[in-house]
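Next come the structures, one after another.
No value in this document is a laboratory result; all are computed from the given coordinates. This structure is a prediction, so every number in the text was calculated from the model and none was measured. Cβ atoms are built from the backbone, for glycine too; each structure is taken alone.
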Structure I
């Protein structure tokens, strides 16, 4: 057995609602190193978005360098830990891959599209694992490279029907995520099939940073849609010959169903169909990732899997053995989304969630004085405050203000209060509004006076220049 740890979407350097997450990321990565040691992991696969930005901060680079040096020196089961990184849609392939040729033999920065059909080969105890590593494939940037590779490599083009080829028989890659993934898979399947002719029991993993259909997204992922479509059909991977699909990009840990098809009905006609999982991000980066009930660490996880490359699996199966999902110990505070009227938000909900990181939606009939201060007094970390004004049933349904009948600004403002709060303006509020209107009028008059003086000065200057 070869033990693999699958993780992705570290997003080192990311902040959340202005809060620096670097220390939680440091704690999570230290925990990851300890898990690798205690679980005797042979191979670490990091499927994209190591950094949150193509130009990470000095502090983010320093943290990555610290954990990178620690992992690179690790020895497990009497051999160096094999480490494979790919870039995602947030970090820079060029920046992440800097110095890759000078790294230790056990560290593999796979950032180039040109090498996607050249797997990292790992041999342990007489078994062999091939890890194909896809960087994020931007359709516009990767399509010309993939087109050239398909044309130059030759080999089978079984994934492409006649209508998808040009007059010379070359495959035409569609401008879409499905199009570039299909081309990449054709190259990988061709290479894997050739290797299995010599070594039938060879196990194979594909690392990919993509949105595979059937998976559930959340609010913290960047939109990658092209032509309104952001996903790759799960059926594309059916009968691809792969054993496991190590996915990155989506931050919610989850499995993806890839149905086994009859060999004749599938695109690639191989005997194996992979299991697929998103490991999810190490930390939560949006309130949409909160758990019910809230829990420290927000349910983030990594995937441990054992690959059996000692024998050929039966048709329709794969070389995947035991698979475990392990919760990340990051110490990130629990995220909670709460909602209610002001009494409920400041009362029982504050008693239950006062120490969590919270997104609060509070329903109001009108805006109370010092709303945010009242919330902050009851919650240690109220990171989102969303007031929602519920119009009373007696509130009029007509327009906010009738500009045809309004005599002055006060009529417009009174209409706004009537529309928003369903009541007339109170006397104390009317005085505040009148003072504000008079201040605006006064400032406007001063501005108009200054403009007039400036205009007069310009006229006099022009008269002088013309000798008048």
Structure II
């Protein structure tokens, strides 16, 4: 209900919502059958109108929706922030069932003020397995383009500006989002569940924290996490050639040395790369992330032969870097950004320094920084889906590396580099190559730990479908209410 929503537009949104619910069975208890429905409104804030638990009779629910009135406001439209609020708070506690689905339908009356937040929301929805639909009464190209980055096409955007076609568009949302059946999809639903590795023109450098703060089960989880992420990337069959396809390198850090597990030219096959990952041994010792990034940036990425279009660092971190290394870390992370390198950070546990990792991650940090608690199966799935969407965003050029707001900093940094050496201490760095050794496989976890992850990520990862089980959230463009949080909460120590 932002300032541009006129009474006629609002009535059209409300009528469309009632039409969408016409053939939906409403859950009459907390059992995982039928649909629960929540409705919120938004402008620059979000306000609950109907909560999931409010109505268990369809007649009462529809009557409540008919009673929703337009609230006039001078506030602008922040669709991205509203989407993130829905993903993190409205879907925070969903019914648990193998066939449970989460669906979010958003109404908008035009472009939003927060394009970047819409992209972030699209990434988070994909990671949380929330199926989105956007109903625009005026063109909202920003939202359309953000969700089109999803290479599975598992979203619906419709522009309802021709009354004679409105019901047909609503039927498509019903068949392809609310009541979508993975086993027997409707012919008009052009989704794909199969995900082939993405072809991205990039050099991807992986950094793995092998310091003493990392527990053995976490380290095994790191290995599985990186293997899962790399599977999303189509590797170059000829990494020594300039073929515009991805190459991957891996460095492990911990103690007084860093270790190059494999360089950009080594792997063209996922199976052999995964073997190298599984055979890694943990270093132990103190984390020197600054020195690791310094070597990675200066010796691996900037000196790479036949460099790719994009250069990406993916760092998995579970500890705080040594005090003597902090100045180097701050400097080299800024230098990397100024060199056009994208820095993506995944933090694990609660022993990392949240201020450090926020400074390392590229901007916007919401798209380049993830936090996991235990590196369990569902968390790995969450990170895999998020990073895959990140690769699509990278390929489509939604973000600039370096961003315009860093221009002054980069100019100063370039001037300093000509003047004197930086580094936070002259500490010798040893670089080694890897000998292949066996390491235990990653194990399954129990239900209680899964529920803890759902609590921290404000969502779940159900992927199977049953037409009788769905939680649906509807968003109307509204006015005053709870303030939307546009940044994820940091979970590390300060």
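Taking distance in nm of label points 7 Å out along Cα→Cβ at positions 189 and 413 as the quantity of interest, name the structure among I, II where it is greatest. Don't jump to the answer; show the numbers that get you there.
Numbers: I: 7.0; II: 4.6.
Sorting by distance in nm of label points 7 Å out along Cα→Cβ at positions 189 and 413 in descending order puts I first.
Which structure, out of I, II, was log10 I(q)/I(0) by the Debye sum over Cα atoms at q = 0.06 Å⁻¹ calculated from, if the result is -0.30? Provide the component values of the computation, followed by the final result.
Numbers: I: -0.42; II: -0.30.
Matching structure: II.
As an exercise: FRET efficiency 1/(1 + (r/R0)^6) of positions 301 and 317 (r between Cβ atoms, R0 = 30 Å, to 0.05), calculated from one structure in I, II, equals 0.75. Which structure is it? Show your work: numbers first, answer last.
On the way: I: 0.75; II: 0.95.
This value belongs to structure I.
Comparing I, II, where is relative contact order in percent (Cα under 8 Å, 6 or more apart) highest?
Values: I: 12; II: 26.
Top value of relative contact order in percent (Cα under 8 Å, 6 or more apart) goes to structure II.
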